[in-house]
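The structures come next, written out as structure tokens.
Read-outs: derived from the displayed coordinates by stated rules, not from any lab. Because the structure is predicted, anything quoted here is derived from the model rather than measured.
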Structure P
Amino acid sequence: MDFNYTEEQLAIQDTLRRFIAKDYGFEHRRATAKSADGFDRQAWATFAEFGILALPFPEDMGGLNGNGVDTMLVMEMLGRGLALEPYIATVVLCGGLIRDAGNTAQQESIIGGIAGGERLLALAHYEANGRYDLAHVTTTATANGGDANSGWKLNGAKVVALGAPAADTLVVSAKTAKGISLFLVDAKAAGVRLRAYPTQDGARAGDVKLVNVEVNAEALIGSDGGGLPLVERAVDYANAALCAEAVGIMSALNEVTLEYLKTRKQFGVPIGKFQALQHRMADTVVATEQARSMAINAAVRVDSADAAERSRTVAAAKAYVSAQARFVGQQAVQLHGGMGVTDELNVAHYFKRLTMIGLTFGDADYQLGKFSDTLLAA
């Protein structure tokens with residue numbers, strides 16, 4: 001198997017690397033996190049110009065026909081910059097759902113808007129008491145007059161919808177008479193109530209309440225009752241992307257930590273001269289490269305038509321990368337001493353984001369259980 005990246009992939013990665021180094025510095029990121037949107041809309045427009053918002057969509061939908069590896073390369077660079085823009089929420093999760101299951105009208109109206117940077121979406125799926133269980137859905141969708149062709153009425157509540165505060169459209173899961181289904185809902189529709197809040201890593205999320213929210217028949221994504229497999233696939237894509245983002249953060253952490261060891265002096269010499277610290281630094285580099293291998297494996301397998309293989313590979317990668325990310329983050333903080341936990345230093349923000357990645361869409365324990373279940377079912 002050829003593990004070399006193509007010229008186009010390397011070009012995208014290099015473009016993002018230069019943009020982040022020049023225009024997305026740490027102080028810019030801190031200021032952006034405190035803004036009303038919680039992300040930089042100009043940066044989002046720049047991402048559209050680069051083509052990364054169109055990357056994972058087929059050419060006939062106005063995309064660039066990218067795959068899981070392409071998304072991995074993008075997420076690794078966004079991780080290095082601690083980018084706050086809702087790439088996973090809009091492009092990977094919701095964009096992936098519309099790409100895979102949307103009808104022609106939905107694809108034409110939504111994918112182009114995503115690719116152009118004009119439309120933001122968020123997945124409102126998780127509910128209280130459900131933890132990471134994707135099948136836990138109590139929100140209901142009732143056909144108007146018992147006829148689905150007349151539209152639907154949604155009632156229920158969702159929690160921690162990533163990117164929801166800025167979203168124009170929500171993808172909402174709800175139970176119908178046939179099972180879990182997915183619906184497109186205008187974020188400002190009558191009956192939609194949003195409680196927005198910042199997350200620990202500086203991003204934004206929201207809890208969504210739906211009270212007799214009416215949508216037409218065309219709002220249904222895919223088939224009535226066929227929503228759960230679609231969400232499972234979208235979350236697998238998101239977890240593969242998170243693994244890549246974590247690797248980007250771990251690489252950046254190693255670089256800043258090594259630089260600190262070279263410049264911080266104790267007893268008249270750089271602390272990087274001490275063998276014990278050299279060993280710890282070497283361990284973090286090894287951990288990062290091992291995590292990179294797992295992230296690559298997930299990126300390659302996430303496009304598999306075999307749902308069991310996809311789920312098993314991504315679960316293993318997320319569990320392993322989460323554990324290694326925790327180790328690298330802790331070592332970086334400790335090697336920086338007391339400064340490692342201060343808000344003024346980027347190390348603390350990298351560590352917060354790694355922690356949030358480990359908890360998003362299933363922590364390491366959950367992923368290990370999921371991996372075990374797939375082995376037993378094989």
Structure Q
Amino acid sequence: MERREIVERAITFGRPPRLPLKFDIVGVNDCYDVWTHDPSGWSWDFAVQATDEWGCVWRRTGVDNTGQVVGHPLQDLARLPAFSWPDPEEPARYRDFEEQLAKADDRFVMLCFGQGIFERLHMLCGMTETLMGFYRHPAQMHEILDRILDHHLRVLDNCLRIAAQHRRGAGATQAMHAAAMADDWGLQDRAFISIKLFREFFKPRYQRWFDEIKAAGLHPWMHSCGRINDILEELIDCGLEVINSQQPNTVGIDEISRRFRGRICFESIVDTQSTLPHGTHDEIRAQAHQLVDAWGTPEGGFIASDYNDAAAIGVTTERRRVMFAAFAEKGHYPNYRAVLDRTHPHPAGHSWGRATTRSHDLARGTETEPRPGEPEP
């Protein structure tokens with residue numbers, strides 16, 4: 001069975017023969033991400049500070065990660081009438097999109113938007129100004145959200161057009177299978193805004209976005225961390241099919257299981273705030289097994305993934321390998337021990353993570369941790 005069908009069956013609860021996995025660290029990934037480019041030249045690997053096509057200023061921090069937005073072009077809403085919006089038709093955005101599609105092999109292809117509508121809104125306006133704006137400047141917040149969503153929908157249309165051309169040329173049945181976005185909705189104990197505000201400003205727009213994605217034959221897929229429990233109910237109602245939550249301890253494994261198991265497919269990971277960086281290897285294994293049982297079903301509904309920016313949260317290569325082994329064992333991945341042997345001590349494939357000195361040492365074999373399945377010292 002092709003990898004794309006295994007992921008498809010997990011999403012649609014069609015009894016996949018094994019658990020789908022996304023672990024570039026060991027060269028195992030059933031999914032394949034395709035991206036458009038920022039025509040301004042901004043990219044994730046900027047050096048110190050850079051401005052993206054929306055006018056948001058990014059700066060590196062003392063933590064080894066992707067940086068953060070420190071300059072918000074619409075922090076003063078008086079600038080809104082003259083604001084220069086990005087052009088979704090700019091050819092440079094799609095300059096190698098078909099070439100990316102051609103490298104997918106038999107994997108499940110995900111069009112990645114990056115920031116969704118909420119994240120781009122507070123990047124443009126600033127978080128405090130955004131939250132206050134829902135009360136003080138609702139008309140302007142609606143206008144900005146509409147412009148962001150319209151941009152994303154036009155990008156979607158253009159990517160679908162290119163994918164259709166590629167499909168005809170390659171003789172494939174379908175070139176893309178999902179469209180994914182990132183909107184972190186949760187604090188540690190609740191969502192950023194009330195359900196009332198969510199329904200007013202966001203639910204109709206997500207509904208429109210997800211409807212367009214599904215009308216094209218793709219699955220809507222979202223990353224959202226924090227305690228998103230009540231927001232998730234709204235997102236399911238809008239038609240979201242896959243939720244990527246990387247903090248299962250924050251949302252509560254048992255609560256999420258009780259409320260949502262079997263209603264949506266989960267892409268998840270051992271908790272990135274506690275268990276993965278700080279737990280023992282046995283605790284990592286135990287939580288991986290627990291997640292498959294609690295959030296998945298015998299029919300599907302679970303996809304296991306890695307955290308590719310692992311160095312930013314203090315997670316070593318070997319901890320990621322322990323997690324892979326636990327998910328692979330529980331999910332009946334064939335020959336996973338051979339995969340581990342083949343990639344030890346050198347990680348396989350490409351990872352977006354930025355390795356610390358210690359994880360570089362682990363990868364080279366100059367510092368060691370127990371192999372997955374071996375006792376800890």
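Looking across P, Q, the calculation of helix-only ellipticity at 222 nm (-39500 (n - 2.57) for each DSSP H run of 4 or more, over all residues; to 500) that yields -16500 traces back to P.
Each of the structures P, Q was assessed by relative contact order in percent (Cα under 8 Å, 6 or more apart); the largest value belongs to Q.
Once mean projected area of the Cα convex hull in nm² is evaluated on every structure in P, Q, the highest one turns out to be P.
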